[in-house]
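Colleague: Just below sit the structures, each encoded as structure tokens.
Just so it is clear, none of the values below were taken in a lab; they were calculated from the coordinates. Worth saying up front: this structure is predicted, and the values here are computed from it rather than measured. Cβ atoms are built from the backbone, for glycine too; each structure is taken alone.
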Structure I
Amino acid sequence: MSWVEEVKEILRERLNANRIRVIEPQGLENCYILVVEVGDDVFLIGLWRGEKTYYAKISPATSIPARWDCRSLEYSPIGLYAFAEEPGKLAFRINEKFSKITSISKHINITVE
């Protein structure tokens, strides 16, 4: 099982997600995006692997209106980061921050013109 699949499976259990889909890296991107559906809400979780650590950014999908890619996720001002030395711990850190993101998502109302 890849490290991304390990994170995905732990989150599926912990977040009680309806569905989690993986968007593979494209072009020069070096991250994966998990599209997580919990109830009626959708969240994006970017997953990166550094030299010595794994890290993630968790954001409501509504805060990324243009494209669901790593660059848009990184540059969005809305979201929280999680860091860990191994994939299993990263999933637990994401889970710890997820309730804060769900409360933020209820107050986001972005429109693109």
Structure II
Amino acid sequence: MRRIVAFVLMLVFVLQSTASAASTNTSRFEPSLQDQLAMLMQPVVEVIAGSEIYALLTGGDARYQEMHAPRPQIARIHPDNYRPNVNRARFARATVRYGEPGRPPVMPDDVP
């Protein structure tokens, strides 16, 4: 197991492109062999770094467990045969009116 981890780490460190290696590239449009290998290895490195085994080896297993925990379930407890009232008519208010509509008071024209 140690040999495998050492090999993977060595492979990751060897295939990383440095600033000096990028500046020695003479062609602007064609990446070097090292850059091509780094681009091919990038998804593999991401999968390895996101695995549970990698988290166990590096000591981040608690964080891995927290990030991959199932979502919390909301417990809805209702009595037997309880059905909530979702009818929109419950918002309607009854208005009781009786009598005749009144007339507004007449304002006098000679307001001081």
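Colleague: Ranked on relative contact order in percent (Cα under 8 Å, 6 or more apart), which label among I, II comes first with the largest value?
Modeller: Details: I: 23; II: 14.
Greatest value across I, II: structure I.
Colleague: For distance in nm of label points 7 Å out along Cα→Cβ at positions 59 and 83, the calculated result is 2.0, so let me know which of I, II that is. Spell out each step's value before the answer.
Modeller: Numbers: I: 2.0; II: 5.9.
The value was obtained from structure I.
Colleague: Comparing distance in nm of label points 7 Å out along Cα→Cβ at positions 11 and 99 across structures I, II, which is largest?
Modeller: Working: I: 1.9; II: 9.1.
Greatest value across I, II: structure II.
Colleague: With volume of the Cα convex hull per residue in Å³ coming out at 543, pick the structure among I, II it was computed from.
Modeller: On the way: I: 103; II: 543.
Among I, II, the structure yielding 543 for volume of the Cα convex hull per residue in Å³ is II.
Colleague: Let me ask something else about it. Please state which of the structures I, II yields 10.4 when mean count of other Cβ atoms within 10 Å over residues 3-10 is computed from it. Intermediate results must be reported in sequence, preceding the final value.
Modeller: Numbers: I: 17.6; II: 10.4.
Checking each candidate, the match is II.
Colleague: Given -13000 as the derived value for helix-only ellipticity at 222 nm (-39500 (n - 2.57) for each DSSP H run of 4 or more, over all residues; to 500), which of the supplied structures I, II does it correspond to?
Modeller: Values: I: -10500; II: -13000.
Among I, II, the structure yielding -13000 for helix-only ellipticity at 222 nm (-39500 (n - 2.57) for each DSSP H run of 4 or more, over all residues; to 500) is II.
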